[in-house]
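We did not get these values from a lab; they are worked out from the coordinates using the rules stated. Remember, predicted model here, so these are calculated numbers, not experimental data. Cβ atoms are built from the backbone, for glycine too; each structure is taken alone.
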Structure P
Amino acid sequence: MSKITVTLIIVFISIIIYLYFPKKLPSKIIKINNQEFSLEIANTISQLSKGLSRRTNLCDNCGMLFVFPHPQILSFWMKDTFIPLDMIFIDQNKKIVNIITATVGDLSLKKSISPALYCLELNASTATKLNLKSGDILEL
């Protein structure tokens, strides 16, 4: 085989491994209203960009915490995301700014209404079940 063919095969296999066998993200256990959640922490550009995309399920007590370098208006969308989600935007004081429920296939931007440092993504309706609302303080 030529060097080009071998190189192309290696690149192709690397892409497949990256897409289907992602690295495990760091995680953290937090309690919200006496319920424990295991959160994957996304804090690099790559992790923040990928988020929960391409996932087909999320356990009931699982989620992802997006941690940004500084407070800003955060924008998310559901491209390639196959799980309906609650997006809980949280400021630097760990106060909930706003909560949006995002549905699969909705590509509109979901934004924080004021600068936020974090976005906590949980299964859709979890925020309602936990009786979370704007102004609540979370222990992250």
Structure Q
Amino acid sequence: MSVKDCEIVELPKICDPRGNLTFIESGRHMGFDIRRVYYLYDVPGGSERGGHAHKELHQLVIAMSGSFDIHLDDGKEKKTISLNRSYQGLYICPMIWRDIDNFSSGAVCMVLASEYYDERDYYRDYSQFFANVNKAVE
């Protein structure tokens, strides 16, 4: 997998004078079924989240409120995506290291995940992630 596989997904946006509505349908707006939803909020200024990669998990990350930056790394290339619209999500494929920072005040980061939580799916040490990425290429 590559950071090039991680891309912005435009979600449906229904505009109404009473307020806008965006929806997500499992398997329709992304290429996986949703098994877990979680969200980050009340992140103190200057804090970072993420700092890991997943072996198998697919995710869609959405800035429900406010903004933040996601730094992606596939072991060869890096890119940064800023999220600040609740009708856009960032698809993150497996084997991508991610760090999240620059949370604005009141930011809420929602994540839709393809699987239930499983600690065995995580790389939490970058050097171990990097070694496994390079081993897979050989």
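Taking 2.3 as the value of distance in nm of label points 7 Å out along Cα→Cβ at positions 27 and 99 derived from one of the structures shown (P, Q), identify that structure.
Values: P: 2.3; Q: 3.8.
So the calculation was done on P.
Hey, helix-only ellipticity at 222 nm (-39500 (n - 2.57) for each DSSP H run of 4 or more, over all residues; to 500) derived from one of P, Q reads -5500; which structure? It must be structure P, since only it matches. Calculated for structures P, Q, FRET efficiency 1/(1 + (r/R0)^6) of positions 83 and 115 (r between Cβ atoms, R0 = 25 Å, to 0.05) is largest in Q.
Taking 32, 15, 15 as the value of semi-axes √(5λ) of the Cα gyration tensor in Å derived from one of the structures shown (P, Q), identify that structure.
Working: P: 32, 15, 15; Q: 26, 17, 13.
This value belongs to structure P.
Of structures P, Q, the largest value of relative contact order in percent (Cα under 8 Å, 6 or more apart) belongs to Q.
Comparing structures P, Q by FRET efficiency 1/(1 + (r/R0)^6) of positions 67 and 123 (r between Cβ atoms, R0 = 25 Å, to 0.05), which one has the largest value?
Details: P: 0.80; Q: 0.40.
Largest one: structure P.
Quick check: 3.5 is what I get for distance in nm of label points 7 Å out along Cα→Cβ at positions 59 and 75, calculated from one of P, Q. Which structure matches? Don't jump to the answer; show the numbers that get you there.
On the way: P: 3.5; Q: 1.9.
Checking each candidate, the match is P.
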